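Have a look at these structures, which come just after this line.
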Structure 1
Amino acid sequence: MITNYKKELEDLILTIIHENGSDLHIGAGRVPAIRVAGELIFLVKHEPLTNEDMKGMLTEILDKKKFEKFMEEQEMDFSYDFRGEARLRVNAFFQKGLINLAFRLVPKVQSLPDLHLPPLLAELSKKKQGFFLVVGPVGQGKSTTISAMVNLINNEQTRHIITVEDPIEYVYTPNKSIINQREVGIDTKDFHSALKSIFREDVNVIMIGEMRTPETISTAVTAAETGHLVFSTLHTNNASQTIDRIIDSFPGSQQDQIRVQLASSLLGIFSQRLIPRISGGLIPAYELLLNNNAVSNLIREKRTHEIDVVIETGTEAGMIDLNHSLLELVRAGEISIESAYQYSLNPKGLERMM
């Protein structure tokens with residue numbers, strides 16, 4: 001039986017840090033597990049946790065009011081500062097009436113070269129206005145990429161940056177820029193309310209943690225049209241699917257308008273996957289769509305299915321096709337051929353390139 005809940009939780013968090021892990025999963029009725037380089041590892045030497053243990057650890061990181069809110073609503077997202085040394089994003093939820101916690105370790109803000117990301121992202125960070133999206137499945141480093149771009153602006157430009165997040169993940173140290181970070185539920189009621197007021201806050205750069213509603217998307221696109229640089233994320237697989245998802249989230253009567261707005265305000269879409277490296281750890285493979293006249297026309301004319309071909313043939317314009325990115329990693333000895341096929345969205349196309 002656990003007697004010191006704080007120490008128990010701190011020991012588990014230290015385990016993720018020492019093992020270079022990304023996630024910690026704890027729940028009543030089972031032993032803790034950590035995720036390292038994409039793989040789950042169960043801490044079999046640890047005793048299974050009880051629901052009392054889970055309540056005890058949760059009360060160490062939530063105040064009484066938030067704990068009561070969680071017990072009432074049965075799920076909650078929040079961030080946790082660990083001794084000022086590390087930051088974690090936490091989701092608390094119930095399963096079969098028992099408490100579970102999923103921790104994601106938020107790494108320190110890193111640079112684009114440190115993350116093995118293309119230099120063109122640095123050029124996009126210098127734009128004065130437009131809408132830039134980083135997309136991909138859960139846990140593929142979207143927030144990490146955007147944080148690197150935002151921090152590049154912070155270090156090199158005098159801008160007013162506002163982030164709207166649920167919860168706040170990366171914490172920035174203001175350098176040349178002013179940075180205001182707003183957390184939904186603490187600093188603002190919701191994403192839409194924060195974005196409505198943002199136009200009166202003399203902002204240059206806006207980072208929206210995630211676009212969850214048509215209202216949020218509409219306000220973000222309008223902000224990009226009216227002289228702001230807007231960053232956000234979506235859980236989509238590639239550029240063409242992202243454009244379709246945005247447009248399809250609106251009622252039919254509004255789709256033509258958002259299509260025209262998106263065609264004119266979009267800067268680009270960056271889709272990424274974290275691939276296991278042969279030497280250990282993970283490395284990104286990616287696709288980059290840059291908006292130009294051809295792409296803009298395809299969006300307006302409802303021909304988004306042709307965008308994949310534009311990316312494949314747009315290398316000279318700076319575009320990057322996922323298969324080419326995977327092939328380069330294979331040739332550099334970073335990833336295996338098997339991994340390349342596993343993560344490719346067009347394995348037959350990749351096979352022709354090999």
Structure 2
Amino acid sequence: MSSVNERITQEIQSIAASMLESGQVAAFLGYSQGTLPGTMQPFVARDVEDAKKFSWNSFCVINLANYLPALLRSLEPPRRRGEPPPEGPLPKVGVLATGCWSRNMVVQIQENQIERQRAVIVGISSRGMVSRRKLEAAVGYREITHIEEQDNSLLVRGDGFEETINRWDVVRDNCQTCVHPDPVIYDKLIGSLSGDRKIPDRFRQVEEIEALSVDDRWQWFQNEISSCIRCYACRNACPLCYCPTCFVDDSRPQWVGKSIDPVDTALFHILRAYHCAGRCTDCGSCESVCPMGIRMRLFTKKLQKDVLELYGFEPGLDPDAPLPLSTYKMDDPEEFILTHIKKGDKK
């Protein structure tokens with residue numbers, strides 16, 4: 001009997017081949033096997049033969065929404081900056097989307113990065129993706145040479161060892177606290193929808209840090225980013241980082257230095273996190289690609305919690321809902337900018 005991942009892989013290959021053969025899409029964005037056990041790489045198929053290379057498993061951790069705007073632009077006729085797009089329909093792209101990826105695509109549509117009609121979205125309800133770091137820790141950091149995934153377990157082999165690991169024990173933190181595993185928007189669906197999950201302590205990690213004193217919180221933050229080498233992998237993997245010039249690259253004025261000085265490093269992480277406020281879907285790509293294991297996802301998770309508490313808003317759930325930090329309503333909370341003066345008090 002085939003596993004869940006084998007059935008999903010077969011459906012992806014079949015759907016992608018059909019779309020490419022019929023000309024419905026000019027390219028299809030999914031995953032192929034990586035070069036190491038437990039790694040998957042984004043892959044673009046442009047013909048039926050390419051579609052056979054698609055694969056799916058619990059290591060598809062890089063958010064495909066990050067590649068969608070550039071892939072769509074690459075299919076457009078070249079034009080100068082400021083020139084309008086050519087008349088008539090432009091080529092479409094097929095793309096896979098789980099819950100958080102589809103929500104990022106919603107944000108991209110809201111921010112005019114992609115056009116909805118040009119993306120043929122194939123939805124997959126997420127069972128949670130595996131953290132390679134957790135898996136390596138589970139086998140005592142021995143070199144892994146082979147991983148065989150079953151529906152609820154991972155058979156891990158290496159030189160002189162073989163262990164069976166419970167799959168959920170090594171699922172990424174953001175997936176374990178995800179309450180929206182289903183794709184929000186899709187044109188085709190593989191499998192069935194799971195429905196929202198009820199997780200009462202989804203912000204537990206953030207709340208543990210919030211409970212610390214101000215000095216201890218600052219010390220935690222400094223310790224967390226102390227190993228940062230300013231490689232910008234977190235920025236490059238983020239589907240929300242599409243400014244023409246990133247603030248770290250701007251020199252007129254220079255907002256932050258490029259050194260690994262603690263002040264420069266702290267400013268980079270603080271500003272990057274705030275740029276994601278009200279937009280981040282907690283996809284975890286930033287944390288997955290960090291070579292130093294920095295848990296920068298907790299920075300944006302804190303802001304996600306604040307936006308939910310202040311505005312009752314979660315990004316990407318409703319394509320018609322305005323983004324909270326780029327719109328204004330008369331009943332917006334404003335205690336942080338106004339001081340209410342009681343009658344009789346001196347101004």
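Things to note:
- Value 1, 7, 16, 20, 21, 16, 10, 5, 2, 1, 0, calculated as P(r) over Cα pairs in 5 Å bins from 0, in percent, for residues 97-288 alone, assigned to which of 1, 2: 1
- When mean count of other Cβ atoms within 10 Å over residues 81-88 is calculated for each of structures 1, 2, structure 1 gives the greatest result.
- Label whose coordinates, when distance in nm of label points 7 Å out along Cα→Cβ at positions 73 and 313 is calculated, return 2.5 (choices 1, 2): 2
- When Kirkwood radius over Cα pairs in Å, for residues 153-192 alone is calculated for each of 1, 2, the greatest value falls to 2.
- Source structure (of 1, 2) for relative contact order in percent (Cα under 8 Å, 6 or more apart), computed value 12: 1
- Which of 1, 2 yields -9000 [helix-only ellipticity at 222 nm (-39500 (n - 2.57) for each DSSP H run of 4 or more, over all residues; to 500), calculated]: 2
- Given 0.95 for FRET efficiency 1/(1 + (r/R0)^6) of positions 121 and 273 (r between Cβ atoms, R0 = 25 Å, to 0.05), calculated: source structure among 1, 2: 1
Quick note: the coordinates plus some simple rules give every number you see, no bench work behind them. The shown structure was predicted, so the numbers you read here are calculated from the model rather than taken from an experiment. Cβ atoms are built from the backbone, for glycine too; each structure is taken alone.
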